[in-house]
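Bear in mind these aren't lab numbers, they're just calculated from the coordinates by the rules spelled out. This structure is a prediction, so every number in the text was calculated from the model and none was measured. Cβ atoms are built from the backbone, for glycine too; each structure is taken alone.
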Structure I
Amino acid sequence: MLGKSVIEIAQHLGTHHSSTHVVKGYAVDSRQVFPGFVFFALRGQKVDGHDFLLQAKERGAICAIVDKRYQGTVEGLDLIAVDDVLSCLHTLARKKIREFHPRCIGITGSMGKTTTKEFLSTLLSGSFHIEKTEGNANSQTHFPLQVLSWQKHPEIFLAEMGMSQKGEISRLVSIAPPDISLVTNVTLAHAANFPRGVEEIAEAKAEILSHPHTKRAFIERKASGFPAFQQRKDIEITCYGEGSDVYLICTGSTWSIRMYQDQSPAFSLPFTATHLVNNFLSAAVVARDLGVSWEEIISRIPLLQPYQMRFEVIQRDGITYINDCYNAIPDAVRAALCNLPAPKSGRKTIAVLGQMGELGRFSHQEHASIGALASQRVDVLLSLGEDTVPMTEQFALSGKRWQRAQDIEELRSLLRQEVCEGDVVLIKGSHTLKLWKLLEAVV
């Protein structure tokens, strides 16, 4: 949709406009507008995009998609009035997918989506022209914006599909129907929106199989046991992971992959954390299914690295910091705690854990469970957030040191008092806590 006129954009949306201005980009945030952009004035829970039309115009917007109920005008800014602004964003992205017609790989799961997508991108980039959702841009707005930004025709589109409510993955699937779907796992995430728990979450994740275009899927073994996946008899489903037909074989310090009757040569990985190893397995088996040779896959392994703030190891002043603070759900926190490197002899391991959000009725039991596990894995616990009370209560039963901070400044002070050369420090919490700022301040 880049290079088209406002007239053509209006036609795609089933309406009319006389402007011949050429579109150079799209944005839903007025701060991200540049000259020649179309601005989508979305109404959100906290802000209304219609309040920022003037700012969008001042930054160079040539057109704005607005709600029909909007009665205002902005001099010099073309307005296209529609019934549903978000739906129009999706419509334009859907049309671009149909125009470019890449092979789509849909990726979802409760954790590991972004890392798996980045690993798969690395493994495929030597063989195909790839487009992908950047970072964690997997939402109802950022996903279609990524598609609309394409300059060239990709052979493969790696489409990370996130959700916090039922129906959200279905809408993304309608934009970019997957040829192949990949499900990394299913566990408690956004559980406040799913009162029936993990089985209901599985039903929402299974929407990635909902389009008739999808005929092939790779699903993590435990996730494949949910009825929502088992009932899809019309799709060829391959389970991967321990206990399935596709799995990793560890021999000393090397690995190999068994995929049906096909086994890869031995290789080494640049990481040892089990959740990263599993992310690699899922990426490798999809790459192999797409025709990439084992030799090509193995040759690209040295290029793999954890994505930013996903178990990212940072060495500063003799201290090992684990920057895993992009987000936190219970199983992700467990994975981090169980994969911490050992501190230097005589030194300690510190867990700096923020509260886990959107757990609803599961919050107390999950925070308590994390506290019990942390008492077995670390020497000191520092926490932030009222929801961590059950966590610290369980940790305190071990007799080890713990403190709960009221805000990030107090947490920063507590960490500075505790940390010493040779220590290992895990920092992990929900995205809204912005614990990466704590890490930046420390290092």
Structure II
Amino acid sequence: MKKKLLIFSCPILLFGHTIDFDSSLAKTLENNKGLKAKALDIEASKIDAKEAKGYNYGSLVFAENISRTNNAGYVFGAKLASREATFDDFGARYFMNNMDPNTGRPLEVAYTEPPDDLNNPGARTNFETKLTYKVPIFTGFQLSNGKKMAKLQILAKTAKYSYDKKTLGLEVLKAYNGAVASKEFIKATKKAKEATASFVQFANELYKEGLVTNIDVKQAQVYDMGVDAKMIEAKNRYELALSYLRFLTSDDTITDVASFKNIDVDTTSLKVLQNQADDNRDDFKWMKYNTDTMKTKIDFESSYKYPTIGAQLEYGFNDDSITSLDSDHDYYLGAIGLSYTLFDGATKEKKLEKAKIEYQKTKHYLEYMKDGIRLEVEKNLLTLEAKTKVLVQKRKAQNLSEEVLMQSEEMYKNHLINMSNLLMQQANQQKAQAETIMAKYEQSYAAGVLKVSLGQSLK
């Protein structure tokens, strides 16, 4: 069993490494699958823009239509289209066969009887080969507005992608500094373990000399066991933090982290910071582009007010054989068409009204977001200022608790206090150290939150 565990752990031992924050962030931005999916949204918008532009060039279509019929109208039309129609197809033979031999004039039946050749032709197979080019000339500005909307959406999704990258950086900061904090907890617990182990040893020595009772030894042992339990919890938190960091970076070889990442952020004045956020926030830019898109959609839906003009060019052949592309059987067609909707039940007008409502709604969301960002910056600034002050106080408390603990150890050795008092001071020192570590973590995260809320990257 031990051999199996050693084999499975070898890759980690051989390839495991310590990572710092900058490397963690770089790996996450490079490997994160969620970001890759959002990047594809930008590519899809670029394709939409190319598609909208492509409509300007029109369409060129090749078509081959094969039909066989004995329908008199279709047969005659096919012969006429291929320039094969004869007078006999009109029934001229029947007409000439019904002449009065005496007068040389057509008999009445020549006019009244339907000619069989015209009304009952033999079945014909017709091959229609054609190349058609259709191009819009004027679409009521619909195509130009469609292209503008597509370009705005590229900018919008690019801005959203940039915002998502920055917020993901904040998640990396939380995971990385969380792992560092857990590592610091382990170090602090190891130090506490050394202290409590010395308490147990010293209590045993005093007990052997008869200077203290057995209860001092047991109290020290109980506290020492409690430290062991805290060590297990600290190591578990550390492994969980590393697992999350490995998940974010897509790097399974991470086995350790370096030191705390301290975020530098300028806190000159609230007004200056709020103005920076207005200018730099990518999510605000994303909302602006969406608002501009909805405004352009109003012009897009207004296209029904204008006529639509298009052109068509066509060249083709009609024949009873596909192998024959004789110029005697070809034709061409050139046409320009104009279309204008006079009445459609006001459906297009309703679409325009809806577009105007959507634009106004998006504008309100834009203003709401701007107010929310300014509030967010103020909240984050106040939080950072508070966390910074708390960190200063926690460090002072930790230093003081260490002094008190040292003095308590001397007092216990001199029999001025009992083991309970000593262990209480040890607990206070551990708590103060843990609170300092947590305060450092919270202060660095608050600085990161403020920086991202200003539209800045943690890179």
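A few points about this structure:
- Among I, II, which structure scores highest (criterion: FRET efficiency 1/(1 + (r/R0)^6) of positions 184 and 344 (r between Cβ atoms, R0 = 35 Å, to 0.05)): I
- In this comparison of I, II, the computed figure -9000 for helix-only ellipticity at 222 nm (-39500 (n - 2.57) for each DSSP H run of 4 or more, over all residues; to 500) is attributed to I.
- Of the structures I, II, the one that 74, 56, 42 was derived from, the read-out being Cα extents along the principal axes in Å: I
- Source structure of the calculated read-out (distance in nm of label points 7 Å out along Cα→Cβ at positions 264 and 280, 1.3) within I, II: II.
- Structure responsible for 24, with relative contact order in percent (Cα under 8 Å, 6 or more apart) calculated and labels I, II on offer: II
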